[in-house]
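Every number here is computed from the coordinates shown, using simple stated rules; none is lab data. No experiment lies behind these values; they were computed from the predicted model shown. Cβ atoms are built from the backbone, for glycine too; each structure is taken alone.
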Structure P
Amino acid sequence: MSLITATNLGLSFGGAAVLQGVDFRIDPGEIVTIVGPNGSGKSTLLRLLLGVIPPSTGKIVHRAGLRVGYVPQKLAIDASLPMTVGRFLQLPMRHGADAVAKVVQDVGIVGLEDRQLSALSGGQFQRALLARALLTHPEILVLDEPTQGLDQQGEAAFYRLIEQVRTKTGCAVLMVSHDLHVVMAASDRVICLNGHVCCEGTPHVVRDAPEYRAMFGHGTGGALALYQHEHEHGDHCDHA
């Protein structure tokens, strides 16, 4: 059974349609990425799927008891607030020392437990957020544009880490991103959104789809070369 399924999903604000006719599913262990231009409804779709806002039309079904780990787009931390990484990982509930040690190792921030959050680099902070989400043992990990502010090398490294996490834990991953080429290369399936689903399939199928190229151009960018990852099965592209 899929972890999350949505059928004919739509949302309107003030009579204007933000999303319409969106069908969506994510299965156990999948990495699915939603891409699209600014204003295409990516983060709105994520909020709908998480139940933060109700849809105007359509239906969303979560598998019973679904455990969700969430990594926000950004988290404002007052630089004057004394908060170490170790303390941050114990919020909002405490975890055993062994569990914390394992997740810190898994995300690559060993030795930073006593460092202030305000002293972390952008990449280190994102890894701390990821560690905190993984402590809940999620069946699905949800990330909303998790690499904002990182350079291409940092982006590629973070998405390699996400795939390693999927391999180790077996959790599904749902990402919303503007980092088109890097994040697409790290995905099993990509959904290209612009108020509706324009096309869908493996990264290379979507990259070559006319709808994708009309929105983003023909160049793959240097970022794709940093992280080559091929998935050759299950390709399809639905033209809308």
Structure Q
Amino acid sequence: MTDMPAWEKMIVALDVQSAEAGLEVAQKLHGHVGMFKVGSEVFTAEGPVLARYLLATGEQVFLDLKFHDIPNTVRAAVRQAALMGVSLVNVHACGGRKMLEAAVEGVRSAQSARGVAAPTRVLAVTVLTSLGPEDLAEVGFQGSPEEVVVRLARLAQAAGLDGVVASPWEITAIRKACGPNLLIVTPGIRPAAAASDDQTRIATPERAIRAGADYLVMGRPITAAPDPAAAADAIAAEMEKALRSPALG
């Protein structure tokens, strides 16, 4: 993915209350970012309206609903996402191998139904960026966040998924454990001057790219900026510089 220009590696989170609000942000950022993330808030409010409109206008969509259910339900949900035409869809890695394999089967089923190769790629969410070591211990995970993330990334890779969602802190460890081909999509990205909000395992765009992230997910540092397009361009410049710098070991 290193041959992509930096701006195409940016995914902007449309964490908004309505499709109208999401479209307003997307229009401001058209041509400045590579993809838009449609998540639980606006999907719960209005269903797939925003995702479908973005796709109809030629934008790429990451459907971020983090499916976590019995295998048959996840298979059907991922199939619908693939039929819709989203570029990325995610499921929780801790749903287990059978559920992860069912997600992959959902994409394959959509491919057969459409008669063409569906571009949808399935990601496994490893550990949410809001969770620290104490949070993981409280819900019964053994080991450090890095150990848990790597264990789940290996499981996702073995189950045939295209990639994982993981914080900047675990990118290097995932690359060492899973090699160069597993897609890594990284939230918890904050420019140096931005607040951390409700995330704990965060990093700058430059550090995440140098560590080996394929895509960076950003929300408020861009969408809440006075000029979202200018904010996106500034981050893209930082990422472009990182792409020309030595990788972090």
* Which of the displayed structures (P, Q) returns the greatest value of mean projected area of the Cα convex hull in nm² on calculation? -> P
* Here helix-only ellipticity at 222 nm (-39500 (n - 2.57) for each DSSP H run of 4 or more, over all residues; to 500) was calculated and came to -13500; which of the structures P, Q was it taken from? -> Q
* Asked: Between structures P, Q, where is relative contact order in percent (Cα under 8 Å, 6 or more apart) highest?
  -> P
* One of P, Q was used to compute mean count of other Cβ atoms within 10 Å over residues 36-43, and the answer was 20.0. Which one was it? -> Q
